[in-house]
1. Out of P, Q, choose the structure whose coordinates give FRET efficiency 1/(1 + (r/R0)^6) of positions 53 and 189 (r between Cβ atoms, R0 = 30 Å, to 0.05) equal to 0.10 when calculated.
2. P, Q: which one has mean count of other Cβ atoms within 10 Å over residues 29-36, as calculated, at 22.9?
3. Using helix-only ellipticity at 222 nm (-39500 (n - 2.57) for each DSSP H run of 4 or more, over all residues; to 500) as the calculated read-out, with -7000 as its value, let me know the right label among P, Q.
4. Given that distance in nm of label points 7 Å out along Cα→Cβ at positions 69 and 117, derived from a single structure, equals 2.0, which label among P, Q identifies that structure?
5. From which structure (P, Q) was FRET efficiency 1/(1 + (r/R0)^6) of positions 37 and 93 (r between Cβ atoms, R0 = 25 Å, to 0.05) calculated, if the value obtained is 0.15?
6. Match the computed value 18.1 of Kirkwood radius over Cα pairs in Å to one of the structures P, Q, and report its label.
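Each value in this text was obtained by applying a stated rule to the coordinates, not by laboratory testing. Not measured: the values here are computed from a predicted model. Cβ atoms are built from the backbone, for glycine too; each structure is taken alone.
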Structure P
Amino acid sequence: MNPRILNYGDHAVLVHWEVDGFDAAVSDTIHGLAARLRAKGAFTEVMPGYDSLVVSFDSGAMPLSSARRRVEDALRRVGAGDAKTQGRLIEIAVDYSGPDMSAVADHAGMSETAVITAHSARDYRVCMMGFIPGFAFLSEVDPRLAMPRHATPRAHVPAGSVGIANWQTGIYGLDSPGGWQIIGRTDSVMFDASRKQPFLVEAGDRVRFVPA
């Protein structure tokens, strides 16, 4: 699947794939491309998402046309193994007693124990970071666990909460409003500005949930 490469203002290039939901092959390509572009050291920021990659550069040092050529060249060179060699595997202990666990189990037609087993049975890629510091957007859950967000978001979701929103799962980095279905919580600190590495996980890493 070939992406579109678009100018994103005068100091960034957007690489965008037309996919519906999570596509593992596209995600591999995005993170493989991100690794190659970071290794060049020519760009100010490389920001992967589920279906896109934004590459920023200093427009005073590099013309837009040159930036596009570098991105296009790196994209042609991305191989199937590029993404698999990047990132760390991080185990995160989870207390699966979140306020929405019973609702997710009912929606899935499963016991809560089966939900825990299904959610912790796979490794998840950290596909992107945001919307608050430390929030990890992860790859798709077992399809049986997919459940829409709450129609009305909660005013307060504690940091470390592990949730499901449609096909996604994710981890809240800070206390925040939010509408995800919260199935558990981790004591792992996802974001701490005082640490040398403020973020516990980064895009491209993999997460393995371990029932506490």
Structure Q
Amino acid sequence: MADPQRVLPKWVRPAIEFGPLLTFFVVQRSTERLGGLYWATVALMVTTSLAVLCSWFLERRVPPVPLITGVFVGILGGLTIYLESELFIKIKPTLVYGTFAAVLLGGLAFHQLFLRSVLGEALVMGEIGWRLLSVRLGLFCAALAASNEVFRRVLDTDTWTTVKTFGYASATMVFLIFQGSLIEAHAPKKGPDDAEPPATGA
């Protein structure tokens, strides 16, 4: 369980989340074996493991998304290295995003709001809001999975690595920004008793 008294510096969470991805990009550009993907995959596996360990050490918990991603990195990265085939690391985004889409949309089919379980401490919304956000995010993840299947087939390795590193992250940030109105619309409304008291003169 995370320590509620522990306040982490603002740079820690972005470093844990994006450090492995940026390392993958830099190493891929710096090496040649398997189009740069061999050692980049090794670096990704190492930095992802370190990120998970750091998350546990600093917060005494590992969020579900990095944990799921770490499992796929371990399995598919291991296959990439052992078989020296770029296929496995290139389908990782497909499988990760596809898994998220299946969990979110499949959960709705069984009346489960998995997104609320993950983000419930950060966002406060009614059930309708969580359902709408789950549908949107599920479809978005499905679109990213489908896009990766196209990109890995038609793009060269350098271009695919750029799209994987910066394209998917940018698309996700833009998507989340556009969900602001939905979150605001379904946030609990303040009643008269919740209004802040008027300021009084000295």
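1. Details: P: 0.60; Q: 0.10.
Only one of P, Q returns 0.10 for FRET efficiency 1/(1 + (r/R0)^6) of positions 53 and 189 (r between Cβ atoms, R0 = 30 Å, to 0.05), namely Q.
2. Values: P: 22.9; Q: 14.0.
Going through each structure in turn, the value belongs to P.
3. Values: P: -7000; Q: -22500.
Of the options listed, only P reproduces it.
4. Numbers: P: 5.8; Q: 2.0.
So the calculation was done on Q.
5. Numbers: P: 0.15; Q: 1.00.
Matching structure: P.
6. Values: P: 18.1; Q: 19.0.
Source structure for this number: P.
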